[in-house]
Structure I
């Protein structure tokens, strides 16, 4: 599974670097390095929302505070399904 994270200037200012660090920690903690890839992307055109994250064709708007619940619901939920 690829998780695409915007690292454009707007998302960077909203905390994309922190979100990447949180996701890296959660991926390692759940031993998912062979199943989950983090991919950086420049602007995905959703600058008015939070940090733009995409799985497949589905977009999500994250903040550092919502990243762990996103991971539990969207990442673990898809892997365990």
Structure II
């Protein structure tokens, strides 16, 4: 289930903190949380891209679900066979 997977991933994250990719051959070369962070400029660009595009994605997804709602029966397919691909 989703709760179980969240627990497993969360446990691994807490156990490995602050290392994301620990190195067994050269521990000082391990990738840490602080080494893996992007620059402030990149984080800002991605934030604003999310602010702009996420509402568009949510609106399009809800529109698509609204258009496609309802059951598709065999009778409906026969009646609308000219528009089905």
Structure III
């Protein structure tokens, strides 16, 4: 599952970089989808790290921040 998630994120990242380099006018929905994939992956990575550690409070802050960012992006759609 981890390899599949990383492959999807790599494809989304490469697609975003290609669109950025070519200076293509990215629609808002495309931008939200690509950033959503990247932010969701970051949240899952942080959650995995959170579960594996004993000192959990310092990792809760990035997880909560990513969650709030995703929530705000969804609210702006």
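Bear in mind these aren't lab numbers, they're just calculated from the coordinates by the rules spelled out. Here the structure is a predicted model, which is why all the values come from computation and not from measurement. Cβ atoms are built from the backbone, for glycine too; each structure is taken alone.
Before moving on, here are some points about what is shown:
- Looking across I, II, III, the calculation of relative contact order in percent (Cα under 8 Å, 6 or more apart) that yields 30 traces back to III.
- Top of I, II, III by percent of Cα pairs over 16 Å apart, largest first: II
- Origin of the derived value -19500 (helix-only ellipticity at 222 nm (-39500 (n - 2.57) for each DSSP H run of 4 or more, over all residues; to 500); candidates I, II, III): II
- Source structure (of I, II, III) for distance in nm of label points 7 Å out along Cα→Cβ at positions 11 and 51, computed value 4.0: II
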